[in-house]
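Peer 1: In what follows, structures are represented as structure tokens.
Please treat every number below as a calculation from the coordinates, not as lab data. These figures come from a predicted structure and were not determined experimentally. Cβ atoms are built from the backbone, for glycine too; each structure is taken alone.
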Structure P
Amino acid sequence: MTGKGIATYEYKNDYFYIIIRETPEIAPGSHVLCCGINMSRFDPICWGKAGICSNPAFKGLQQLRADISAYAQKTGKRTRSAGQFPCGPITPPVGTGWYRETPLLIERAAPIEIRKMLDFSARDLVRTVLTVCAPDARVPAKLPASAEMQKFLDALNIKNFREAAPSPISKPNGSKSDARDH
């Protein structure tokens, strides 16, 4: 598209990012959702709340992809995996605490609909994570600016979160049974 910029809609802070980029190279009206979380930033909120292999922030990001797909489909849009789309150049690098989800292609969406999806996505991700990690916390009804959302999440951090978390699941002292005995 000579002479015309590619629209990018973003909501990002030190905890998570949601980027929806126009993809005219795929099809007119198509956009790709790139999203990720910083696991280490969510640890002071989530540590020890859900058990082994059940990080609520990680699960929230996975659920987000399904939720945004359902949201888009309810408004007549089509979604599908965009696994080959290179989100790397527009997102934080993986391996520095960041985990990213497979990109999602959203087809036949106008810019106003994409803005609504971005708003929905940010609130949905935070609500999903906080349902487990801070069930009494209330996400603002109107989505705050990303810097304000970061302050909101910072306020939920638990000091010395590793020490404050319950101990891992273990056998009672003196117990000799294990999984093979059952």
Structure Q
Amino acid sequence: MKTSRLACAALAAFATGAFAQSASDYALNDGAVHFHVPAAWSAVMEKKEGNPQAVAFQVPDPSAQGSEDSATVTVKTRKLADPSAFAATVQEEFERAKAQPGFEIDSANKNAAIRQYFVTRGKTRYLVRDGAQLAGNVAVEVRCQRPLLAATPAAWNTQFDRDCDAVVASLGP
């Protein structure tokens, strides 16, 4: 009897875990957009009502500990009246980006699908990578920004960029 109670409890725990949404899986626009982020990222802001919607994440960066600087990733959606408005929406967001202090295109960027540029936040220069996709009639922007700190190991920067690319790749209905 004791064994069957344990087996039932284990089965119930497994079934609950199997169908529970992971803390690193997110959805916006009533499920029209799904994406996955690394488990170590902390959601610091979620706006899942209205238009636009967004989730912002703080990415652990040991080099920025104790400073005003932080690496962040924001996934933002905007429902469009017509999918043909996608290009204009992406351009509008880029025009806003160009108005930021210290804006400069990163000429080293070789990925045509990503807009990569530098901005200045306070006294720190940041590298920003913007990717955009259309999901039905929802424009999705993934903005990854990390401070350019001398103490940050190159391996951390590479992993951050790889994780950002993985978020974009995970976008789906």
Structure R
Amino acid sequence: MAKERSSFQRKIDHICRVVFLTEEGKPKSTILIYSFSLSLLFIVVFLISYWLLLEPLEMALQKSPVVVRNIVEYTIPAVVGCIPCVALSFAFKERMNMVPAAFTWLCVIDLIMFVTMVFTVDKSDWATEYGLFLAIVGIPMLLSALLGTVASQVVYRRRSKTRELRMEKYSSRR
């Protein structure tokens, strides 16, 4: 006998069909699907960069004030995580907008996490749990998503402009 799907699973399936698939069951946009998958890879890259860099940064900044330590511990791993993610945009020759779209997905995922947190955090100890969530997930993800979005948009626009100039140059030869 087939298992009955929970209402949560049915809702997730419905959202995925609406966002990613047409009425016929075909993908709406390959960029949409690929960029979403790429954003999940970027989350893994950012988690690894924070995991590898937080302990050395903490040890190096033991004598520093807490504000300085927090700023450095949030910023340095975000920048280090952005470097390979934005550099990946050079791997996509034809689909230059893939990486900016993936970073846009990161911003959307971050927004979903914030909204989910608002509805799931216990209201009795709001400040502690909210602060803990922001310190562990919120600020690092938001900073990584914003830095990556800005950097990937700059790279994308510069590459697009270079491509247009190159195409203009070739079309003017005729």
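Peer 1: For the read-out distance in nm of label points 7 Å out along Cα→Cβ at positions 123 and 139, a value of 2.7 was computed from one structure; give its label from P, Q, R.
Peer 2: On the way: P: 0.8; Q: 3.7; R: 2.7.
So the calculation was done on R.
Peer 1: One of P, Q, R was used to calculate Cα extents along the principal axes in Å, for residues 35-90 alone, giving 44, 20, 18; which? Please list the in-between numbers first.
Peer 2: Working: P: 39, 29, 16; Q: 44, 20, 18; R: 41, 17, 15.
It was calculated from structure Q.
Peer 1: State the single structure among P, Q, R that was used to calculate helix-only ellipticity at 222 nm (-39500 (n - 2.57) for each DSSP H run of 4 or more, over all residues; to 500), giving -9000.
Peer 2: Structure of origin is Q.
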